[in-house]
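Pasting the structures here.
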Structure 1
Amino acid sequence: MTPRPTTRDTWLPRFALERPRAVFVLVLAVIVVGLVAGSGIPVELLPRGFDPPHLRVIVPWRDAPPQETLEKITRPLEEELATVRGVASLRSFSRSGRSIVLMTFKQGADMDVAYREVRDRIERARRSFPDDVDRVFIRKEDPSGIPVQVYGIAVDADLEEIWDLVQQRIVRPIERIDGVASVELNGLEEKEILIELDRERTAAAGLNIYALATQLQNDNFTLASGWVREGSRKLLLRSMARYRSIEEIENRLVSPRVRLRDIATIRYAEAEKEYRVRANSKPAFAVVVFKEGDANTRDVARRVDEVFARVQDDPRLHAF
């Protein structure tokens with residue numbers, strides 16, 4: 001015989017059959033509350049509160065060979081960082097011009113405490129660093145540091161002022177979007193005045209390269225110079241010294257009979273890059289967009305797409 005269902009087993013279906021309107025209102029209320037709550041939850045790339053257990057320490061040391069970097073920076077740094085509580089593993093890389101140490105912490109480690117301890121150990125290690133090492137960077141892995149979008153832009157190679165065009169048509173409109181924290185350009189650098197000295201000619205002229213570089217740096221400045229009164233008005237003064245053209249730099253006297261053009265090659269161009277960016281096998285540059293911590297990823301991405309949709313109409317630029 002099949003056992004008869006008890007009162008406890010039948011009260012829910014009996015309630016649903018006897019009060020269909022109440023059940024309908026209850027289900028409708030649950031659906032409405034779910035829709036309202038779901039629409040209010042921000043869309044994130046990673047769950048909020050996730051704190052990766054990684055820290056990265058970077059020590060630049062310009063023009064130093066890898067072996068020298070290993071002995072004078074990496075090893076003293078590793079000895080101090082190994083004493084930080086909760087460290088699971090240490091990996092180091094000694095390269096030309098910089099030392100990098102990657103730290104992984106045990107699960108559940110407080111990364112704010114770990115960051116403070118790492119900073120303290122670095123200060124201890126700095127006492128054994130060479131005197132010309134003046135900066136140490138600590139990078140904390142943060143989900144907000146992951147870009148929300150990366151675009152590749154192919155540019156007409158015949159254009160001369162690409163930097164200004166990209167700043168006006170792409171970077172500034174994106175930076176004005178609500179929720180965008182910053183915009184980076186990879187593969188496109190602002191042009192600079194590049195002065196390449198000829199060592200033999202400089203030595204023949206009896207000039208010191210370091211002293212000459214210091215003089216050229218001091219030639220270009222803007223300096224507050226106090227104030228003066230004219231009647232009831234207070235006027236602020238500013239001293240400015242700037243070169244207006246490359247010809248002025250070339251004709252600068254570096255000694256009574258030697259001009260800068262006699263010992264150096266001067267040009268207005270991008271600095272030499274150690275990397276290249278390509279999109280669809282074409283030379284290009286990358287536009288990397290970062291959002292603010294509390295911004296909605298979907299809304300930010302949609303607004304950025306609208307900016308790039310307008311870029312497609314410009315024949316000088318083409319986005320991928």
Structure 2
Amino acid sequence: MTLVQLKHFISLAKTGSFAKSATATHLTQPALSRSIRALEDELGQRLFDRVGRVSELTPFGRQALERARELVQAADDLRRTSQLSGQQEEGVMRIGMGSGPGAMLMTPLLLRMASERPRVRVEITRANTALLVQALRDRTLDALVVDARSLRPAPDLEATFVHEMAGAFMVRRGHPLLESVPKKRARSATSIDELFHYPVASTPLSDEVARMLVDRYGPRAHPDVCVTLRCDEIPSLVELARHSDTVLLAIRAAAPDLVELPMNPPMAATARFGLVTLRRRTTPSALDLVRELMDERLMDGRPSRRRAAP
């Protein structure tokens with residue numbers, strides 16, 4: 001069997017159609033059929049049941065598909081390792097960032113790479129955790145910096161250099177919630193009911209943060225209920241809070257010029273940002289600069305290194 005045959009097998013399993021798979025692999029249908037038949041002959045079992053024009057995996061085919069993917073990925077990793085060794089200070093680093101880490105790290109990383117590794121091509125992708133993890137598994141990204149709490153348990157993922165950063169409700173200076181209340185008494189804390197008189201903005205939050213908000217402030221504090229303005233880009237939300245009465249729920253360090261609202265009870269929530277890679281996959285040497293920047297820029301709490309993803 002060859003890697004080419006395995007790739008043909010993977011393609012047909014994905015499409016379920018000889019016609020579509022032949023187009024995707026730049027083959028004629030008879031050539032693709034011969035490749036699949038030769039692989040089945042070598043393995044001694046059928047990989048597909050032909051049901052009309054649809055090709056469905058047999059029970060053995062489903063087992064073989066996982067092994068075929070592992071072999072093809074291992075070969076791709078070996079090829080990439082060779083390329084990285086030969087390129088030394090050149091090459092490509094493709095990294096995905098969640099909204100919080102992106103706000104803290106993206107610009108500093110680009111500046112550092114331009115200064116210290118000018119021959120490395122850097123590609124940064126911003127998206128939610130689920131999409132970034134899929135891209136990592138598809139080998140279109142080399143590493144991610146995301147909220148580790150938003151990761152689903154998986155044996156193929158490894159999160160290291162985990163940093164905790166405090167979250168807060170924040171408003172602009174001069175916001176009505178910061179004004180003193182009647183009876184000449186300074187406001188010491190804000191209740192969740194008072195906060196809900198204003199728009200609340202946030203990035204998508206992890207289930208763990210949602211549970212914490214509900215535990216402390218009740219069902220109305222669930223992000224699906226209380227957040228009225230949501231997007232993946234913290235800088236846009238910070239700008240919104242600067243120029244309106246919107247209350248921003250985000251990591252405190254993302255908006256140092258905004259004022260943190262003292263809450264009753266205190267929120268005491270944190271985000272755990274980690275560097276996520278695929279186990280047993282070679283990563284670009286330039287990823288060391290990402291680790292350095294995480295140590296420098298993600299300052300809340302102590303970094304806990306070499307911690308596996310949950």
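Only the coordinates and a few stated rules stand behind these numbers; no lab work does. Remember, it's a predicted structure, so these values are computed and weren't measured experimentally. Cβ atoms are built from the backbone, for glycine too; each structure is taken alone.
What the table shows:
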{"read-out": "Test item: Cα extents along the principal axes in Å, for residues 125-236 alone calculated as 56, 53, 47, pick one of 1, 2", "value": "1"}
{"read-out": "Structure (1, 2) behind the derived value 13.6 of mean count of other Cβ atoms within 10 Å over residues 245-252", "value": "1"}
{"read-out": "Label whose coordinates, when P(r) over Cα pairs in 20 Å bins from 0, in percent is calculated, return 18, 38, 30, 9, 4, 1 (choices 1, 2)", "value": "1"}
{"read-out": "For Cα Rg over 2.2 N^0.38 Å, for residues 53-140 alone computed as 1.03, the structure of 1, 2 it came from", "value": "1"}
{"read-out": "helix-only ellipticity at 222 nm (-39500 (n - 2.57) for each DSSP H run of 4 or more, over all residues; to 500) from the coordinates reads -13000; which among 1, 2", "value": "2"}
